[in-house]
Structure P
Amino acid sequence: MGKVIARDALLIRRAQWKRKGKRVVFTNGVFNLLTPGHVRLLEKAKAHGDLLIVAINSDASARRIKGHDRYLVPENERAEILSALEAVDFVMVFEEDTPVEIIQALLPDVLVKGGWPLDQIVGRKEVEASGGEVYSYPLEPSPSTTDLIHRIQSLPGQP
């Protein structure tokens, strides 16, 4: 899992990438059950720069924002799955409910989200104030995590 990186190490590398003129793209989410829509969004995000950083909510954070019934896959497994994608350069886990602190520290060149109005994207103001760009892509036609959970729960023998 060489692509999974701690916050401190990521910030050190960010300074190195900046000196080398590398364009850093950032996105975040829980990524509980990876869908084709997630993969397409990550590929679009990567197209905006040289390196794609994906920040995922920790287990505790995922439980707080999604609830216990929506928390399925442990953070180390989510990180490993995302790390296997070609478009993803690094994955980091954050404990907070939103990624605003890491965005403020990292100040990526590009911030990408899927399905959010621009004015509601956490970290948008910080990224734009530092000269960066923010993009929001519409959600792709793909089963959502909620859809998949409902499908699984409707299978015979499920509670």
Structure Q
Amino acid sequence: MGLSGLGIFHTIIGIVAIVAAIISFVRFGKIDLTQLSGKIYFYTTTVTALTALGISKHGGFNAGHIFSVFIFILVVVAFWLSIKRSVNNKARYIENFLLSFSFFLSLIPTVNETFTRVPLGHPLAKNPTDPIIAQTLLVLLIAFIAGAIYQYIKQRNALKIR
């Protein structure tokens, strides 16, 4: 697959982050940083974002690096909001959105890299502009929007109960 040692480490940690996020979404309807799956998502996403800065298929700083920096900022701000729980309950809306958005953004390079590499020797997509990548990302965008609305409603209802 043409991955460096750092690329292999980055990929493995990134897969752990995705699995942790999915477990958190299924169990709690959000990435919950107070739960083990949320903590695993935070730490592995942080490591994945930082290790991505050392990877470059095309040489130099590129759009993938910008994604990584942005994802890192999103999860760090969400973490900061999570430790400020007692200060503002409405910050939960922002925290939930930032974590979900970081997950969605993580899926963009994941889909691109996976579809242009797998299956070996005959990948699903020839290049990043292949229609299957755009179609998959559109489905993920719709899922992200639906999930964000669901989380907003769920969080609003939780705040009303308190």
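Taken together, the values in this text are just the output of simple stated rules run on the coordinates, not laboratory data. Keep in mind that this is a model prediction, so the values were computed, not measured. Cβ atoms are built from the backbone, for glycine too; each structure is taken alone.
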Entry that produces 0.75 once FRET efficiency 1/(1 + (r/R0)^6) of positions 7 and 47 (r between Cβ atoms, R0 = 30 Å, to 0.05) is calculated, selected from P, Q
P
Distance in nm of label points 7 Å out along Cα→Cβ at positions 15 and 39 computed as 2.4: which structure among P, Q?
Q
Value 1.1, calculated as distance in nm of label points 7 Å out along Cα→Cβ at positions 55 and 127, assigned to which of P, Q
P
Structure (P, Q) behind the derived value 3, 11, 16, 21, 27, 16, 6, 1, 0 of P(r) over Cα pairs in 5 Å bins from 0, in percent, for residues 63-150 alone:
P
Thinking of P, Q, which structure, once relative contact order in percent (Cα under 8 Å, 6 or more apart) is computed, gives back 26?
P
A value of -25500 was computed for helix-only ellipticity at 222 nm (-39500 (n - 2.57) for each DSSP H run of 4 or more, over all residues; to 500); which of P, Q is the source structure?
Q
